[in-house]
Structure P
Amino acid sequence: MKDRVTFEYAIIRLVPKVEREEFFNIGVILFSKRKKFLGVKYFVNTKKLDAFSCEVNMAQIEAYLEAWQLVCEGKPDAGVIGSLELSDRFRWLAASRSTIIQSSPTHPGLCYNPKETLDDLFKKYVLNSP
């Protein structure tokens, strides 16, 4: 148990029609300060999206998510946000917003391997599989 480290995560939600406040999970962001890890994993189920709204521009959604990926990785293309510390980038990504892509409140946990935990949370909350 002594090898476990704390982490925080948030679920990424797609809110096709913000005014209706309906959403479905499309990804997970996970941050572990001790392991110096910040990761994001996402997948948009287009059939589910079509059931919510057929008016959403999928190319725009992909562009938003790719920007989140760049921020997560700290890439130069991510602009000023991408140059911030890991913890600040996580806080920016997990901040409350009223756009088509939102994140849940953050949740804490303990893990041995943040990458494996990210994969497990992604399967559980996005793909809905054990």
Structure Q
Amino acid sequence: MYTVAVSIVSTVLVTFLGSRVGTYRKEAGVPLPTMYVEEAEAKKDKKKMIFNCKQRVHQNTLEGFTSYMVTLMLAGARYPVAAPVLGLIWCAGRLAYSFGYTSGDPAKRVYGAWGHIGDLGLLGLNIKMAFDLINA
């Protein structure tokens, strides 16, 4: 039950990060379908640089989202408390990463690095499950 709730929270988080890109696109003057502003242009216009950062945060989150969700759901079947706790750590870390990265100083993305405790913990639970199944 908790794992399903955290999967919903995670999906809302990814949607929120995407909406930040869409909302800021207009403010930065970046027309669709432009995915990223050229580096030279972003260096001249801070809003465009921040747009690129918001876009990168969303893309980076999507890059690992599928594996995160699979490990969350699988681990949740066997570890119904540990898995959702680790999922919430991942979500909170993604938020800290997002706000740090989009602050105007992309180096501040490291503020969310602790969120990897969540996805690495979920991976560890999945490895333990696989080991237990192989040795059963």
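Each value in this text was obtained by applying a stated rule to the coordinates, not by laboratory testing. All of these numbers come straight from a predicted model, not from anything done at the bench. Cβ atoms are built from the backbone, for glycine too; each structure is taken alone.
A few remarks follow.
- Parent structure of the calculated result 36, given that relative contact order in percent (Cα under 8 Å, 6 or more apart) is the read-out and P, Q the choices: P
- Origin of the derived value 8.8 (mean projected area of the Cα convex hull in nm²; candidates P, Q): Q
- For the structures shown (P, Q), FRET efficiency 1/(1 + (r/R0)^6) of positions 40 and 72 (r between Cβ atoms, R0 = 41 Å, to 0.05) is largest in P.
- Answer label among P, Q for the case where helix-only ellipticity at 222 nm (-39500 (n - 2.57) for each DSSP H run of 4 or more, over all residues; to 500), calculated from the coordinates, equals -27000: Q
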